[in-house]
1. Once FRET efficiency 1/(1 + (r/R0)^6) of positions 36 and 212 (r between Cβ atoms, R0 = 35 Å, to 0.05) is calculated for all of 1, 2, which comes out largest?
2. Identify the structure, out of 1, 2, from whose coordinates distance in nm of label points 7 Å out along Cα→Cβ at positions 68 and 164 was calculated to give 4.8.
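Derivation of every value follows stated rules applied to the coordinates shown; laboratory data play no part. Source: prediction; values computed, not measured. Cβ atoms are built from the backbone, for glycine too; each structure is taken alone.
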Structure 1
Amino acid sequence: MKKIAILGSTGSIGTQTLEVAETQQDIEVVALAAGGNVDLLEQQIRCFHPKLAAMWTEEKAKELALRIADTNTKVVSGMEGLIEVATAPEAEIVVTAIVGMIGIRPTIAAMKAGKDIALANKETLVTAGHLIMPLAKETGVKILPVDSEHSAIFQSLNGENPKEIDKILLTASGGPFRGRTRAQLADIQVEDALKHPNWAMGQKITIDSSTMVNKGLEVMEAKWLFGVTYDQVQVVVQPQSVIHSMVQYKDGAIIAQLGTPDMKLPIQYALYYPERRYLPGDRLDFAAMKQITFEAPDLDTFTGLAMAYEAGRKGGNAPTIFNAANEKAVGLFLQRKIGYLAITDLIAECMQAVSWVDAPNVEQILETEAAVYEYIAGKVN
C-alpha cells in the first residue's frame, strides 16, 4: 500500500491524483490540503478517510471541522497546517499540486522529513531551485516530476546517462492564440484565454499557457530538474500535444515520450516510479492522426517566454520577480482589472523595477514576492 499526502487536493492535479488512487486501489491517502473549496474537500474526506486535512484560512477550517465532526479526520489551517500535511508521518510521497510560491515551505519541510516529492508546483523550482536541488541530494529524497513535459523528459532519460544530454526539446502546444500577432491579442477577453485547444487545466495555468509564460516557467524548472544550462533547453511548438517532450543526446539520437493529453499518466508514473501500471483511457491512433507538425515559438508575440529565459539566465531572485509578477497580473486579468497584454507588460516592468538579490534564501524569496505585489498594487490602483 502506497501512502500519499496531497497539497492542493481540490485543484486539477489534486483531483486527478485522487482519481488515480481510486482506480488503482492500493494508494492510501493519509492527508489532504486545500485552499477554500470546503464542499469538495468534505467529499474527498468522506471518500478517502485521511487522518489529516488542512484549509488555508482558519474560518474555512472551522467550517470544515463542523461538517466532518462525525469522522476521525483532524482539521488544521494556515501555513502550519500545510506543513503538518506535508510532513504527515505515514506519508511516503507528497504530491505538491498547490499553486504558487506558497508551496515552497511545505515542500522543503516534506523533504527534510524524508518524503519523496511528486512535483506539480513548478514555482518551487522556478524560485528556489538553487535551494531545493541541493536539499534533495542532501536528504536523499526523489523529486518526481508531474508536469506532462517534465515527466516526458524524465521518462526519455530512463536508463540513459544524463551527462550525455545534448539538449532538451521542450514541447508546447502554442496555446489558443498560436499564429496571432501581438496587435491581434489586444482585445482578448478572459473567456477567450481560458479555451485551451488540448488540455483541461485550472484557470491560472490555462492563462499562463495562452501567454506562453507557462512554457517559460517550465524552461526554468527543466534547468534545475535535469541539471542542464538554459542554452540546452529548446522550446518546440507541437500543436497536437502528442509529443510531450524529447531529449537529444550527444550522438544525435532523440528519445521522445508520446501519448494522449491526459495528466493522469504523469501523475501515475510519478506515484509508482519505476513501475508502470495499466491506466484506462484513450490510446494514440497514428492512422487517424496522420501527422504531427512542428514550428518555432513566436518570441516577438509571446514575450513572456523570452523574458523567462532572461530571468533564468540572470538568476538570483529574477525568476521570483518574473513568477510573482505573472501570478499577480494573471489574477488581475481574471478579475477583469487589466487587459490581456498588460500581463506581460507588468512582468517586464517588475523585472526592471524590483531590486535584484543574488542567491536568495526562502525569506528573501518571499520578500521579493511581497515587493512585486506592492509595486503592481501601486501601478494598477
Structure 2
Amino acid sequence: MKKLVILGSTGSIGTQTLEVVSEHSDELEVAALAANSSVDLLEQQIRKYSPRTVCMYDEAAALELKERIADTGVDVLSGMDGLIELASQVEADIVVTALVGMIGIRPTIAAIEAGRDIALANKETLVCAGHIIMPLAARQDVNILPVDSEHSAIWQCLMGNNKKRLDRILLTASGGPFRGRTRKELEKVRPADALKHPNWNMGSKVTIDSATLVNKGLEVMEAGWLFGVSTDRIEVIVQPESIVHSMVQFVDGSVIAQMSVPTMKLPIQVALFYPDRRDLQIPRLDLASLGKITWERPDTDNFPGLKLALEAAEAGGSMPTVFNAANEVLVRAFLQEKIGFTDITDGIRSAMEGHKVVTAPGVSEILDIQAETEERTRRTAGI
C-alpha cells in the first residue's frame, strides 16, 4: 500500500489524483491533504479519504475547518509551517506537490530532505529553484516523478533508452484558446474568454498561462531541469488536437512520441505507480477517426510569453523567478479585470528589464526576489 501526501488536494490536479486513489483504493492510501482555503471541499475529502493530518494554508480557513471536523480526530495544521510539517513529518511514500505558485518550493525541499519521492505538478518549484531541487534530490536518492502531461510524456519516451543519446526534446503545445488571433484582437480578450481552453480542464491560473504561452515557457524551463538539457535543445511545437503530448528525438534521428486522449489522470497514475502501469478507464485513442494531427510553429510575435521565458532561462540565476513572480501578480490582476490580456506579457517584460540577475540564489533570496518583484509589478501596473 503506497501512502500519499497531497499538497493542493482541492485544485484540478489534486482532485484528479484523488479520483485515481478511488480507482485503486486497494493500493493507494491518503496519509495527508493540504489546501489553500476551500473548506467545504477539503472537509468532503477528509470524510471520504480519512487522512490522519491535513493543512489549510489560510489561517482563518484552518480554524473553521477544525471546528467542522472536530468529530473526526483529524489533526489540522495551517500556514507554511503546516505545509512543511505535512511534507516532511507525515509517514508517506510519495508527496504529490500540486500547489499553485511559488509556495510549493519550501514544502518540496522539506519532503526531499525527508526522503520522500515527489510527484511534481508544481512547475514553479523547478523554474525558480531547479538549481537547488535537482542536486538535493540526487543526494537524497529521491525520485522526481513528473505529473505535467508534457513532462510525463518526455519521461515515458525516455524509459528504457540511453538518455545520453538524446538529441532534443519536442515539447508540444495546444496553442491555447486564442491561437491564430492578432495582438490587436487579443487586447479585447476578457477572463471568461481566456478560461475556455479547447482541450484541457485546468485551474484558472494555468489556463490563463496556457492562453499567453507563458505556461509553455515555464514548461521549457522545467524540462531543462528535469532532463538535464539546455533550453536550446528543447523545441516547442503547436499540436492543437492535444493528442501527442510530447516527443524526444535521439542522435540517430529517431523520434518517439507519447500519445493519448487529453486527460491528466494518465500522467498522474503513471507517476504514482512508477515503474509499473495500471488499468485506467479512459477513452482509447482512435487514430482512424481522428484523421490527421496538425503541426505548427508557435506564434511568439502575438504571444510573446514563450519568447520572454526563453530569455529568462538564458539569463538564468534569479531571472526565472522574476518572470514567474511578475506573471503571478499580473494573471491575478487580469482575472480580477484590473488589466488587459496583453498587459500580462507587457508587465513581465517590464519586470525583467528592471532586474539585475543574482547568480545561483538561495531559497531565502528567491523568496525575497519574489516579494520585491511582486511589489514592483503591482506598482508599475497600477494595481
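1. Ranking 1, 2 on FRET efficiency 1/(1 + (r/R0)^6) of positions 36 and 212 (r between Cβ atoms, R0 = 35 Å, to 0.05), first place is 2.
2. Label of the source structure: 1.
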